[in-house]
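There are structures below to look over.
Each reported figure results from applying straightforward, stated rules to the coordinates on display, with no laboratory input. What you are looking at is a predicted structure, and each value in this text was computed from that prediction instead of being measured. Cβ atoms are built from the backbone, for glycine too; each structure is taken alone.
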Structure P
Amino acid sequence: MMVNIRGQVRSIRFRIFVATGVILIFWVSRLPAQESTAGRQKTDDNVERCLRALASCDVSRLRPDDITRISEVSRQRNLEACRSLSSGCDPTGLPPEEQKKFKVAIQRRNLDRCLGGAANCDPVLLSDDEAKRVAVERLKRNLTRCLEGSVKCDPAILRDREADAVQAARRRRNRDACLAGSPNCDPLLLSKQEASEASASSQRRNFDACVNGSVTCDPASLKPSEAARVSAGNEERNLENCLKGSANCDPLALKPSGHDAVFAARRKRNLDNCMNGIVSKCDLSVLTAPDFAAVAQAAQVRRATGR
């Protein structure tokens, strides 16, 4: 009996040993394949970084066919940069035909800059014909600036006919400024007729300011007829203010005919305040007996209704 049990135990141990050996052999056989796959993955990642021209590219790990592929991508990237006139372009890396195209594109861009008066224009790159075109455009641009009164105007390069046109435009601008009462007005540039027109315009502006009660009004500059109209307007405006109980009312400036109307308006306004319980604006001392009775009754109603 004991012999049979020991035999079974040895048999079980043997099977376990065999199974363990098979498993070890299986994993050992797969290990090189896994390491090979990981190596290829790292190589592919490095090639991708090199293709993108990243600083993390490790050129020592590149294979000959990788180098060929990366070089082609680099040349294509430089070609595109040069065609777009990018600052990353290296013209020395272009083939001869592309170098010619690049030079033409650079000259065309420089010409456009010079024609537009850009600060980064390089006149050295211009041909004789291009320089003449640029000079003509410069004169046109300067004339436009001078006619508009720009501070960038260079009067020294104006031709005689252009200088006359610029002076005429300057006088027109000055005349408009004087008529509008602008501080840019230079009265010394006005003719006698223009000075008369500017004076009349100033007189009208002052009259309008006085009629509207503006602080810019200069009453000393008003004509007698204008002063009379302004005075009548001030009286009317003051009467309206007094009728409304405005703080801008000047009771001393009221005419006798306006006193009764202002008193009646104040009496009504005071009664309304008292009837509505606005104590801060209610003067009980000016109420008549009937008014006082009505105010008292209104107060009782408010207390009864809780208003």
Structure Q
Amino acid sequence: MQTIIKNRLKQPHIFLCRHPLHSRFNFEVSPYHVFEQKRCYGQGCVQFLWKCKIYGKDFKCPRDFKHVGRNCSACKHYYEEKICRIPEVLLDESGMAAYIRQLEDYRYWLSTVADTRVPFSGKIEAVYPSLLKIVDYQKSEMRLDGFLLRFDQAHIGYDLFDDRIYMHIGQAFLKKWKPAAGDEIDCRAILKTDRGRIVLINPTQVEFAFGDDSPIIDHSRALVGKSTGAIVEDDNAECRGCPYGALLDVVVIRPQPNQYRRFFCLRGVAQSRDCPVRLEQKMQEYKEQPAES
């Protein structure tokens, strides 16, 4: 009997967190962030805000600083404000109990397949460049870290993974198979976890069934987009299916080690509401509407 698997660590509409950093996502956070990254379920997390008694009150800073920072700790005007934030559960008590059981089942299934080579088959929904940005103080470096094939549903062995899943490929794979949305792939690959999402790597025994669409992104276009693109700053929900989108992993080395992910527009559109691609689609839909008699 076929088992249907959902990625419970990326299930939406479970938690809200009012931290200002989550405002770009309407304060919704993934269960992975709560259970695995911050481990703040039920107890919350503590944030210390740097404050100054004279900043913004027409008094001159004794050290000529322009803002409150880590170098202010020895100043007599400096103080800290402690804030504890607890994630808000969007489910009722019975719904949350059911979700916890589902999460335990998902973690058990994951333990049986993680870091192993598994049979895989699915239909490609999109092809993205995978970008990596390294930040070291004021210096930053952007790298093209291969490509990602996105699947909205796929088979892993006999199990149906009814959720978003990715396959990481390199330039050689891209050049040989020229994958595009609508193509179907059958292979064996190593299953990995990456901050809550499922990513397959090193595909072998590959078989392709090509669809009707032509590839939109190739290696040269990805290199150009890496240099001329921009991080989408506002709500990127409508960008998720765009062929000119990419996933950008940001790794901060110094001053404060951190790692996060952003949605990157290869065409350099920083505000999704100004997207020319979506405007072109709407204009085309308008032209195709039948004229009123």
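List of remarks:
- Of the structures P, Q, the one that 5, 21, 28, 25, 13, 6, 2, 0 was derived from, the read-out being P(r) over Cα pairs in 10 Å bins from 0, in percent: Q
- Structures compared: P, Q; top value of relative contact order in percent (Cα under 8 Å, 6 or more apart), i.e. the largest, recorded for Q.
- Answer label among P, Q for the case where Kirkwood radius over Cα pairs in Å, for residues 107-242 alone, calculated from the coordinates, equals 16.1: Q
- Which of P, Q yields 2.0 [distance in nm of label points 7 Å out along Cα→Cβ at positions 99 and 235, calculated]: Q
- Computed 5.3 for distance in nm of label points 7 Å out along Cα→Cβ at positions 163 and 219 - originating structure among P, Q: P
- Computed 5.3 for distance in nm of label points 7 Å out along Cα→Cβ at positions 91 and 171 - originating structure among P, Q: P
- Computed -5500 for helix-only ellipticity at 222 nm (-39500 (n - 2.57) for each DSSP H run of 4 or more, over all residues; to 500) - originating structure among P, Q: Q
- Value 0.65, calculated as FRET efficiency 1/(1 + (r/R0)^6) of positions 187 and 267 (r between Cβ atoms, R0 = 35 Å, to 0.05), assigned to which of P, Q: Q
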